[in-house]
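Novice: Once you scroll down, you'll see the structures, which are given as structure tokens.
Just so it is clear, none of the values below were taken in a lab; they were calculated from the coordinates. Since the model is a prediction, treat every value here as computed from it, not as a measurement. Cβ atoms are built from the backbone, for glycine too; each structure is taken alone.
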Structure 1
Amino acid sequence: MARKSSHTENLDLKRAAELLETHWQAVVNETSAKPDIEYVADVILRQAIHASVNHKQVAYRFCLPIQLLGKMTNLALD
């Protein structure tokens, strides 16, 4: 279970949306140019990520991307 912060975090949703769009477009452009690209060299880690984001339970599918986006927009988040 995630640890709850004792203070309110300020989230910049506009910045989060901008980051998501920027990184998404970069990945889309790169994978269009190089369809066989592998961003994660470790095969076991890549399989674990694939299993997480393609899990049949919806919560698991969104946990990893949401946690990564949260950390990208506020490094103090845990």
Structure 2
Amino acid sequence: MYREAQLVARGFYEEFEHPVTGRHRYPGWPLRVTPGPTRHHRWTAPTLGQHNAEILHRLGLADDEIQTLRRERVIGERPLGG
């Protein structure tokens, strides 16, 4: 399906660079509506813990509290035991 010339010519696939898995193509919208969005996907899937600080700040935690959670391994950016 990724080599189907008609889909490639119509710009059906969208390419993204993911920080962990690298560059990949993802299927987009099967049709275009004008006016409307030109892309189906806006960004790649988040990495583990990527938005921890942003979300915890919005919940009212201070930087030092977030660092404590990170130090105590309550939150993190990679799986435990790896």
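Novice: Where is distance in nm of label points 7 Å out along Cα→Cβ at positions 11 and 67 largest, in which of 1, 2?
Specialist: Top value of distance in nm of label points 7 Å out along Cα→Cβ at positions 11 and 67, among 1, 2, belongs to structure 2.
Novice: Between 1, 2, which one scores greatest on relative contact order in percent (Cα under 8 Å, 6 or more apart)?
Specialist: Greatest value across 1, 2: structure 1.
Novice: Also, I was wondering about something else. Figure out for me which of the structures 1, 2 the number 53, 34, 13 belongs to, where Cα extents along the principal axes in Å was derived from the coordinates.
Specialist: That value comes from structure 2.
Novice: To test your reading of the models, identify which of 1, 2 gives -6500 for helix-only ellipticity at 222 nm (-39500 (n - 2.57) for each DSSP H run of 4 or more, over all residues; to 500) when calculated.
Specialist: Source structure: 2.
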